[in-house]
Structure I
Amino acid sequence: MPEPRQSDARKLARRLTAGPHADVRQERSAKAPYLAELHNAAPPSGETIPADRFRIATYNVHKWGGRRGGRSFTPAKAEAVLHELDADVIALQEVLRPFDGPDPLIELADHLGYTMAFVCTRVHRRGELGNAVLARWPFAAAFAIDLSFGRLEQRSALAVQFQGDRAPLTIAATHLAIVDGTRKRQVESLLSHPQIARGPVILLGDMNAWRRKSAAARHLDSEFLIRHHNTNWPASYPSVRPIMALDRAYARGATLENLHVHTSPAARKGSDHLPVVADVVLNT
């Protein structure tokens, strides 16, 4: 049997170093971002469309790692927080769906009685990483939006639509970049998307608006009819002692009321972010 060429040996060594899921990661990484899961459970309330008033929340679950993150994996902590929120629609960021073991996202959706959609933004060493939306109503549509500009930060948005009494309602979940210039381009790309540029829209997520005067935050504030002053956002990060308003909710064609950060002993342990919650009133 001939000796393997040096290049083949190096490729094999790289795969072994990358871990047992190297081939799966390579295959899926080439397709990211992509809609990886759509779990349309029957709504427990029997309702199939949103009411004129409902509650939304956005929550960065930190790869299910609790407050400290790292290799910690405690989805039950985040689930306890979601139980407390009792929201009709929840946007989740930094959702990890591991290659090994059960999928905590599907289990969580089933436990709480939500429909679920998940977009993989990038393939992590331990599994798929991305954004998810949980809702009490079935989705009329769900799709991924690529927000990656350059190779340093892979980013995406997940947009879901509900068929309302008047016009379709779009809810988008995203996790924007840390770099100001990149984040501004992401906001412009997101807001110009044909499914988001029209009709009632709720935009939720970790906007990484760590600078109060950032161009991306100003662009979001000015684009949506329900404006929020960039210095009046509730601080949500870090969860132990929040000082930065990274997590936000924006609305067009609707009004956000009672916008606040959810604080509780469980929320301080569930992630390094606190959830942001608001009541949505659709414009008539």
Structure II
Amino acid sequence: MYNSTLSDDKLRAACASIKHVALDMDGTIYLGSRLFDWTVGFLADLRRAGITYSFLTNNPTRSVADYVAKLHKLGIDATPDEIYTTAVATIDYIRLNFPDARRLFVLGTPSMVREFEEAGFEMTADDPADRPDLLVVAFDTTLTYDRLCRAAWWASQGLPYIATNPDRVCPTDKEVILVDCGSMTTCIEHATGRRPDIVIGKPNPDMLRCIMARRGLRPDEVAMCGDRIYTDVATARNAGALDVLVLSGETTLDTAMNADPRPTITADNVATFGRLIIEARRAQ
């Protein structure tokens, strides 16, 4: 099942132009620890058609190496250059915009912290005397109350303040709500009145633009596929790429149909979108 705001001719033309598909992960190709049945076949279809793909995630809790290992365990043969996380994007942003920054106070998982340390940054302690150059708040499944309070303190002191992603919750196949980075920054804002200076992840288009630049692609040659309107669809639109919403994660069909503007393509899953691309190419 799929729905599109484009006419049939324009939809075929848009799909036939696609050379690369940027894929959200959780809620799009898997949910929690469960790989969707259609994912492996979908990726194989793209490869056979000569279409490249990358995995673009707002979830910084795992390092690139961790994601490669997770995807391998699920049955997907991914390489490090196919994965771009908000942790990597945040490191790139700090290097570009704060070249002298070395000391960070980070709300993040040990895996993410190691990635920052390997990039040359030093983590500061939960101590008002140990002043950092920057505050970084991420989706932190190891968060403690004391560190949340320290992050709020540094936000109140006017330090440069970066959030890795705006997601309110993280998709899961478990009976629990996983409070994500957007909810943590809202908590800090409610306590201090301070919002992040920048939110790195989707819908910020820079992550997708980086992929285009690396691969020498135009926006009309790239599709962004994900399960959220306010991150995945918005990223594609902000970058000028084709936006594709899948209904395998957070967003319901009713929400998609009542969105303003509606996603250009709404499909039940990535396999349905894959078939649209293949059929459009055959019709050329």
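Every read-out reported here was derived from the displayed coordinates using simple, explicitly stated rules and does not represent laboratory data. Fair warning: this is a prediction, and the values are worked out from it, not measured in the lab. Cβ atoms are built from the backbone, for glycine too; each structure is taken alone.
Annotations
- Structure responsible for 2.7, with distance in nm of label points 7 Å out along Cα→Cβ at positions 38 and 174 calculated and labels I, II on offer: II
- Structure (I, II) behind the derived value -7000 of helix-only ellipticity at 222 nm (-39500 (n - 2.57) for each DSSP H run of 4 or more, over all residues; to 500): I
- Origin of the value 24, where relative contact order in percent (Cα under 8 Å, 6 or more apart) was derived from one of I, II: II
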